[in-house]
Structure P
Amino acid sequence: MLAALKDAWFPRVCLACRRTVPDAGSFCATCSFLLDRFPESLDRLAPSPIDSLKAAYVYGGPIRDALLAFKHSGHAEHADRLARLLVNALGPPCPIPDLVIPVPLYWTRLFRRGYNQAALLAGTAARLLGTRFSATALVRTRNTGSQFGLSAGRRLENVSGAFRVSDRKAIAGARLLLVDDVVATGATVGECGAVLKEAGAVSVDVWAVARSVG
């Protein structure tokens, strides 16, 4: 009875095309077929404070549509299914991180959007991995604006000095998992990694739902 009522009020729909799906999956059969797993051979950065970078999917097609709806159209309810998709795609890290944290938003953008999409993903991922989560251990100190359309060099300049550790006790000596929805050049997560390592993090690994290529 309760399951029927839940399905009536909250129909299970594809995260991309919004078609009804027959189970609790994230995408319909058509959109699932169009998903493009990110090649493991590209899961790396240029020399960086980040120890590893793993992305589940190539940014495009259904995963792009789902993430845009999640990020810009108020679909915060997508967080649980996207985080499960992330953990299932990448598998439990070994060892399990001591702490999972998101790439932070500047407070004005957080206020306008109402939530940090990376924090929602990171919180669910931490719960699924059975480890701790903090949404505030790392903060963004200024509004860097969108990185879209900037060259790799300009992206680095844009985020330089834009992050600060607010809880050094939580970071020092910890193995960290940094979570974001989308990674492009890696400039943002690289700057976060530098700040976290300076605060005493033992390791900083990055997970993203999607990463752009080219």
Structure Q
Amino acid sequence: MDAGLARAAARRIPVAAVIDIGASDGRWSDLSLKHFKDARYLLVEANAAHEPGLRAFKERVAGSDYIIAAAGDRVGELHFDVHDPFGGLASATPRSGTITVPATTIDHEVAARSLPGPFALKLDTHGFELPILKGATETLTRTTLLIIEVYNFTLIPGALRFYEMCAHLAPLGFRPIDLCEPMYRPKDGAFWQCDMFFARDDRVEFNSNSYE
């Protein structure tokens, strides 16, 4: 991820604010800060167990903020699995082991804070990507970089596999430009997931179809 962020920064993709969705304790934003140090940061995390780390990030990084809420397609409430602090999953309906948590949308938070674009959005949300993207319709029009943990299997009903995510984002003006940290499941060695970087489809890199 560090190398992927370095490549994104080296392309001079303009980013005025980074929105870290599924921020846990802020460790990914700390990594991003190395490469997008002048950006404002908004960290969104549903699991209140991570609030000490998020508060420390806010105190340390000027212009940053956080919210304890699940990102989705509406402001209100969602259900969230808190059993694994680094693997929680939001859902619109109760599931075994979930608790009710506040819900927000990215568009709402951007407007409430008057966050400046262009934006970089990072999603580490374990199959709940579609509702989050639906709640970021306006923000996506001013987004230059998307970093999404994508999967080769259907984690929950309605979740997109990595190639379906590419197809979903194409009409919104995004193309994959990089990926990092592929994972393979131990039981059979099948490709499980990776972090994929998406950039606007009018980037200069996409003007050439040749290798050299």
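Laboratory data are not the source of any read-out in this text; all were calculated from the coordinates shown. Note that the structure is a prediction, hence the values are computed from the model and not measured. Cβ atoms are built from the backbone, for glycine too; each structure is taken alone.
The value 1.10 for Cα Rg over 2.2 N^0.38 Å, for residues 102-181 alone was derived from one model only; which of P, Q is it? Corresponding structure: Q. Suppose you compute distance in nm of label points 7 Å out along Cα→Cβ at positions 62 and 198 for every structure in P, Q: which one lands on 4.2? Working through the options, I get structure P. Of structures P, Q, the largest value of FRET efficiency 1/(1 + (r/R0)^6) of positions 38 and 70 (r between Cβ atoms, R0 = 35 Å, to 0.05) belongs to P.
P, Q: which one has mean count of other Cβ atoms within 10 Å over residues 94-101, as calculated, at 13.0? Matching structure: Q. Suppose semi-axes √(5λ) of the Cα gyration tensor in Å, for residues 30-141 alone works out to 21, 20, 15; of P, Q, which structure was it derived from? For semi-axes √(5λ) of the Cα gyration tensor in Å, for residues 30-141 alone, the value 21, 20, 15 is produced by structure P. I have 1.00 for FRET efficiency 1/(1 + (r/R0)^6) of positions 22 and 54 (r between Cβ atoms, R0 = 25 Å, to 0.05), calculated from one of the structures P, Q. Which structure is it? Traced to structure Q. For the set P, Q, ranking by distance in nm of label points 7 Å out along Cα→Cβ at positions 14 and 174 places P highest.
Where is relative contact order in percent (Cα under 8 Å, 6 or more apart) largest, in which of P, Q?
P
Which of P, Q yields -11000 for helix-only ellipticity at 222 nm (-39500 (n - 2.57) for each DSSP H run of 4 or more, over all residues; to 500), as computed?
Derived from P, not from the others.
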